[in-house]
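Each structure below is given as structure tokens.
Nothing in this text is a laboratory measurement; each read-out follows from the coordinates by a stated rule. The shown structure was predicted, so the numbers you read here are calculated from the model rather than taken from an experiment. Cβ atoms are built from the backbone, for glycine too; each structure is taken alone.
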Structure I
Amino acid sequence: MEEFLHLSLVQGNTRWHDPQANRDYYAELLSREKHKTDIFILPETFTSGFSNDAIVDAETMAGPTLAWMLEMAARHDAVVTGSVQIREETQVFNRLIWAQPDGKFEYYDKRHLFRMANEHHRYASGANRLTLEYKGWRICPLVCYDLRFPVYSRNRFSREAENRFDYDLLLYVANWPAARRHAWNSLLPARAIENLAYVAGVNRVGIDGNDIDYAGDSVVHDFLGQAVVTGGNEPDVLCCTLSAADLQAYRARFPAYLDADKFEIID
């Protein structure tokens, strides 16, 4: 596990239903970053905005956005991650893609679909949580509404697997409306505290094509729930550095995970 992990939270004003304009826009935001970065985190549905109608233009994994993400990752020598609408045969998923600079990629399909906007009527739900390893850090990426479900976000500890936690960093990409920003600002530190892990949340800003306002509030919390970096309500690239030594020292000092309830997710 490398001592430090450098994050860049890319808080953008996503263009409505215009994938090429968004790829150009986010490429320009990435190019502004001059600090060392290991992971660029883009918002949810960053090529279209959060829209049920965008399903009509959903790409496949052979489409331009995955290729663009891999190109950006190689250019900046950093992971690029965010979610887009992806079509698999007759289904469309809200898919978070994890594109690495070595040309490899993984993905996670959003499990919890936002029924209050009828996302569950048009999109397919993912079946499996993704945990991956990058530079020795274990990372669990999730999408927006997943934040409201603490069991699915739970960080388990396994003595059988070399005394290993599921993850060290939990991250959420989102289109989280300003009307519910109190929930966003309350749940993110809660997930950090209860899971003894860093938590990053990346949200968009601006007003979308449905006249929904987004306040940004992108943030990284440490294992105490304290903010490491916070964003406002304007487009920005927020940078911070996570410390493995600090995380491990706190887990040793406050081993609440040894008293955690054991469970399985069966559906």
Structure II
Amino acid sequence: MLHEKIKLNVEGSADYAALYTYFLDLSPEIAIEKRPTVIVCPGGGYAFTSDREAEPIAMGFNAAGFNAVVLRYSVAPARFPTALLEVATTVKYIREEGVKYGCDPDKIVIIGFSAGGHLTASYGDFWNRDFVCAALGCEKELLRPNGQILSYPVITSGEFAHEGSFRNLLGDRYDAEKENFSLENFVTEDTPPTFLWHTQPDDAVPVENSLMMVSALHEKGIRTEFHLFPDGGHGLSLCNAITSRTPDQMDAHTAKWFPLAVEFVKGL
């Protein structure tokens, strides 16, 4: 495996901002030349990036035969669009440089958890905005995501908002700009195929966030798979002993989201 740290340096990037590669070795004994690549955006309310939603997720996708990248994006006091441009830089790197490591340039999928889900869905809605390709100095198509996986995502800045995430993302621009980041209102025909999952009792990011996003995706005709699980709270990650801090974060039924997500990626 090629496990490498690559520093990120867009405008506003923090010193720690980096992508960490988990690229499986190419081998003449394994008849695979190209693999899907999953970019992992951990949650943390735009205040930190959670270890529980980082390497364990990448290793899970490795075990499924995919390449993976963990993105330690810039958080508060960094503000929008820094983290978004770091996602774009990661997509560009995989599409341009990843081919020699067996990355399929037509299967780049971004997965985000909680606020990382907001970052992922922001990229899904905004990847082709002029300011993104201008900042990276490239054509828009180089930045296109082929799919996105949203895990108990922060989506709306309205009634069901996780307010702290938006305050960390926007800082003193919160009151003036929060409506511009309510992502259910910005889905377009260019938003990528989407897999979402949420738990009904989530007491941190209400399930209405995913429900509103699913409705918007359906309205635009975006290929969508959605799973609503009846048990579990927030921040479940893999729902197993590897990523759980407490017994109530382990749930074998809710853990089925991961193999379902693997199948989603295979079907793109």
Value -8500 of helix-only ellipticity at 222 nm (-39500 (n - 2.57) for each DSSP H run of 4 or more, over all residues; to 500) was derived from the coordinates of, among I, II, structure II
Taking relative contact order in percent (Cα under 8 Å, 6 or more apart) for each of I, II, the highest value is that of structure I
If mean count of other Cβ atoms within 10 Å over residues 107-114 is calculated for I, II, the one returning 20.5 is structure I
Looking at structures I, II, which one was volume of the Cα convex hull per residue in Å³, for residues 155-194 alone calculated from, given that it came out as 81? II
For FRET efficiency 1/(1 + (r/R0)^6) of positions 3 and 91 (r between Cβ atoms, R0 = 41 Å, to 0.05), find whichever of I, II sits highest and give me its label. II
